[in-house]
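Input: structures, listed below.
Any read-out appearing in this document is the output of simple, stated calculations on the displayed coordinates, not a laboratory observation. Please read these numbers as outputs of a predicted model, since none were measured by experiment. Cβ atoms are built from the backbone, for glycine too; each structure is taken alone.
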Structure P
Amino acid sequence: MAAARDLRATGMTGPGDEDAVELAKRHLVQPWPFAGSVGAEARALIGEGDGIYITDSAGKRLIDGPAGMWCINIGHRREELAKVMYDQAMALSYNTPWYTMNAPSAQLAMRIAGHAPGDLSHVFFTTGGSSAVETALRFMQFYNNVRGRPEKKLILSRGSAYHGSTYLSASLNGRPRDRDWMDGADELVVKLSSPDPFRRPKGMSLAAFADVLVDEFRDTIARIGTERIGAFVGEPVQASGGVVVPPDGYLKRIREICRDNDILYVSDEVVTAFGRLGHVFASGEAFGIDPDMITFAKGVTSGYFPLGGVIISERLLEELRRSNHPDAMFGHGLTYTSHPVGCAVALKNLDILEDSVLDHTREVAPYFQAQLKTLEDLPLVGEVRGLGLMGCVECVADRESKDPLQLDKNVGKRIDAHCHELGLLVRPLINMCVMSPPLIISREQIDDMVAILREGISRTMDDLRKEKVWQG
């Protein structure tokens, strides 16, 4: 989220918070740490949230630009969700999913299936996005084993992709820094090019770029053999890769190729589902595709409780039921699969989304995109892109070469630090700043957010000029 930094060094500690800072340094291992500070760092301490805002330990109120981590869709401090959590915990706090079930999970599965495209009608619940993707991949393996195709297991992924942190899901990731020092199941994964239009060859049209990507997909299948490829996994919009929006029609063409070659299409909607693009699911509504599986998490509970899942095509399940191996077991499950509290929270969250938030998102999204786009007049900004309430500001040394500022890999963190002082939290990604605010954000609050971001980028440009890192 925000750049990791020692709170004492920045003067951001407040009364009663020093204990938490010191305890973190002595005992807490943060996610995505560097070896030089692993197990010995404290990060920006957040005390509370309300609506689209959070408050840090110094009492500074900040717009929650990343909505936590793409997830606080209906905003902080929603009493109705807290009440559902309490009521469900008092009624039934947990049941083992191995040989019992609960009503909220069955009701939620039905509600989710009602929003899913095509024949996606059955839901397996997990604890988050990584476990959702892991489940989809393990289901693909099981499906092909039962069908007598044990060799059909390779997975196609893409550059700029992010699909999780578990061993198999992380193996799909296409951001180099995610894998520089980490192992993965490389023998199972084939990486394709990123569908990033900003990085297409100079002079190439978007249509021609889409053709190149589709041709690469076809050529890869021809080279490897369809009998060896089990699944393609893709985000409709690559979120942590920098809000990469693919060329029009590209996903539909990939879907058709997968169908023609009996390759399962897994749409990773961990970020794009539950309102981020104005719909419960974006695959069908925004991109016109009907995948074989959809993975989801984050916005399903608006971050109030850890929950994720996979929606599976009825066709796949029917094929398993008709197989010659009725005793074959899908040996996969989690202690917290179909957690009653999480499912109850998700049901209420879905009520709120359906009542007004989805409509509001579709109404303000064009304004959000237009206001962010105004930042392209700043010399440091190479491109502003996005869809729905997802946006990315990509900074470059110059627009001709599109050099991603290799001389200073902390440009995003620099902008985040300035914005924090001004009242905005952003998601820094090397030379990019990602914005995905709570869906309840108003036009006035969008204006505030963009104004702060503009000032934060301007101050960063001044810093780079003074340090003679960038001429501008």
Structure Q
Amino acid sequence: MALRHGRTISLLTVGAVTTVLTALTPVTAFAAGGDALQPYAQQELRWERCDADGPARFECAKVTVPLDYADPAGRTIDIAISRIRAGSAKQRHGALLMNPGGPGVSGLGLPVEIQPLLSAGVRDRFDLVGFDPRGVGRSAPIGCGLTADERVPYHPYKAETFATDVARARSVADKCWAKAGDTLPHITTRNTARDMDVVRAALGERKISYFGYSYGTYLGAVYTQMFPRRADRFVLDSALDPALAWRGTLRAAAPGAELAFTRWTEWAAARDAVYGLGATAAKVRKAFWDLVAHADRTPVPTEGGALSGDDIRLRYADFVRVEAVTPWIAALKAAADGGPAGPAAFDAGAVRAADAIDAADNQAAMTWAVFCGDTRDWPRDPEQYRRDAVRDRARYPMAGDLGANVQPCAFWKRPAAEPATVVDNDADALIVQNQWDPQATLVMARGMRRALHGARMVTVAGGEGHGVVVAGPSCASADVDRYLTTGRLPAKDRTCTGQVQ
């Protein structure tokens, strides 16, 4: 659920940025009753060039926030932020804060990465502001010391390996609490939203505009719920259903994977003369599951190593990109039949199940800190996960067990200090969504649309992959540009035709 595009920006000097306090104008003040937070609103930010090798206009600073918002006078942490100023002082509308998803993905480089994807009109009107959320990157990062296996969020369910799955999940929880237990209770989406509001105030803005991708759509929605009068123009790209956070989110990918798989079988069947997987959707389906069964008995050789049937299923997200995945499956089938080793993979541009979090320990730690810390709804009994995995796999054979299997949240030491945020408001927001998104499915995006009554949603018919704006021009681009430059939403939800380029 994270942005995979663009180069990573090296922030060589951001660690040296300091923050001092000084008075700001009353426009940055917090709501009544928030007097204890006023010193945080009264920060003067010291901006420095982020990287000697990067753009000169790309600046970094730090914003000081409370670790625990229930104790504003207690321990503090610094949030690393970055910006590229608006191109036109005359046309400037405000600041566009951005989050690239995750949870746990650094957003410091976003102003440079996103800038080419935005129109000149948007760049003229907004300071583009990135940040590392609390616990991430250069914002008081946490870590758990996890092994490579423990960093992978999805593990196929098998009766004979379930005890290992339980032990792994317990180990992740124990390691995280041992290494970061003093911080974990405060790593939540609600607290990150509070940090965003401190950033808004420290920037001197009455309101903040926002671009959020994947998990960032949930973060943005939580902000609109907590600070409705401070939310300006919010663009949510590839939206998650806030009502599902978070176990429901993991499990909800499976129905979408099944729909994408069915669509793929029909597409491949229509091209049997090219790929030889079967002349009907039923025959293609059988060919695929025969391949999976064969690979479970005898892993299929590829240039990157042998693949089991579960390894193939773990690539469920790739099936939304029918033109890319079909030759790969055909090559695996040929390898299983005794032909040359198949290709290790293909670059479909989709976020793969096994790569849904970065290999870095920080991102893995943040994933579980947020998923487990945001809500009290995770079952505590491992047997509940077993039953759900069996049931979901039977209903959704491609990926049902992957999101339902036991997770570290079953063993998280403390439940969330606050209940999960119920998003139900009239926020002015634009949701943009691909029809065929393997991570934030169309059904999830519609859940976000129901929660934000004042929003509008633009669906890219036939759009494939996770991300609309972040993938480049599409038929939704004009809607995004119009909304950010004028504040005008489409008159109603609409579907446009135009594959993301």
Structure R
Amino acid sequence: MTTTSVTDAVTLGQLLAPLADVDDRGVWFHGEFTSWREHLADARRYAAAASSLLDEERPPHVGVLLGNGVEFSRLFAAAALGGFVLVGLNSTRRGDALAADAALADCQLILVSPETAPLLPEVPGARTIDVSSAEWTSTVGAFAPGDFVPVESDPQDLTMLIFTSGTTGDPKAVRCSQRKFAAPGAMLADRFGMGPDDVAYLSMPMFHSNALIAGWSVAAAGGSSIAIAPRFSAHGFGDDVRRYGVTYANYVGKPLNYVLQTPPRPDDADTGLRIMYGNEASAADRAEFTRRFGARVVDGFGSTEAGVSISRTPQTPNDALGPLIAPVAVVDPDTLDAVEPGVVGEIVNMSGPGLFDGYYGDEAATDERMRGGVYRTGDLAWVDADGYVHFAGRIGDWLRVDGENLGTRPIEAVLRRHPDVSDVVVLGVPTEIGDAVGAVLVADGVDRAEFDSFLDAQPDLGPKQRPTRVWIVDTLPETATFKTARSALVASLGSPSWTS
């Protein structure tokens, strides 16, 4: 099989064309099966129906405020075939903030469900229709699949707007072209040997990039089937893997950890699951998931913007992202000079934007992302003597302690060793002369004296890395993609549990 690079010019239409007549593979949802032939025929009817409701003088943007399901998949396929530009609206947002997202994305039409409709106030210039309503059913029913002819798309054509997860601020609408889905889908399908006998499991939110790029598009490229879960469920994961014969699943954030907290079953290693692909899983969770389920866990580094991608190799140390391979570099954010091994810097793409197509309606944010002519991830890392990249946090989380720049992630890794700490976030606490190191611990019954003794015993915790402000909490706020919502966490904090 020919390997397809993530920069090759391919389109979703090219991936879907071989599936138009396929009857023995398709989409599973709630135990019901729809063949690819039927699914793509429905997508063409949806494309015709939605297009009939759009003003040709305005951007053809269709907002989707729906949970995971076959409806979302049809609408994404309709956009993939060139029917309109899909706008994934985050169903964890509410009220004016959600309406502002839809307005920023220039949505003409917004499709909702009975569950999501109450979340959205009126959006000026947008028509809102419930996909379960007679209005939408009759509109779709007025068209046959042949009424819409798939567009001969260019790889650069805008297909979807996906909002960033908003872990540290307001979400931005990322422009996602045909190539952003199709090229990684083809590359990953080839990398993992996806084929007609595979079933890809989608439980991550479909309004986000992980489900559509690392799941849906991979299945389409491999000619595989898809099993869609309404939402991620740690307890439901094992049931669905067995029910649908899942061989491939994608994740982002903490799902592996949540699955591992469920009781083991005697046949966990015999389910047929062979690949778990995602990012931000801990080394301990990756190893335990592989031991328990017999699946290969491949954890990479990337983002919705897709300007930089780092992949693990078999030789990559457990605590590293992968080898540093040009054009990716770790540099001083001010000078763009490569940093020495062991020194924290910013991960950048020195060759340009990669697959980043810019932010919709926010040229200033796009320019800032490409400041200096290189793609800036805003992520910190250091490179070890063997050339492997180690994540060190976000630039916004960069601590300045006694004149030294510190990343938060290495400190968090040390604090997670404490047996009573189940999760941790390290943050900077502003002082008159820089930052103090603060630690928010998800823990039960941590004794201050014992914790201080624990810190004393950690050989790789430098004096400047030692937390001097500690909060004990029950849970951490999360985004829909299981990342810690740092801005919400900071806003919720009161006085520290103790100060050193």
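Summary of values
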item: Of the structures P, Q, R, the one that 4.1 was derived from, the read-out being distance in nm of label points 7 Å out along Cα→Cβ at positions 84 and 388; result: Q
item: Structure from which 190 was derived, volume of the Cα convex hull per residue in Å³, for residues 44-323 alone, options P, Q, R; result: Q
item: Among P, Q, R, which structure scores highest (criterion: relative contact order in percent (Cα under 8 Å, 6 or more apart)); result: P
item: Origin of the value 0.5, where distance in nm of label points 7 Å out along Cα→Cβ at positions 220 and 452 was derived from one of P, Q, R; result: Q
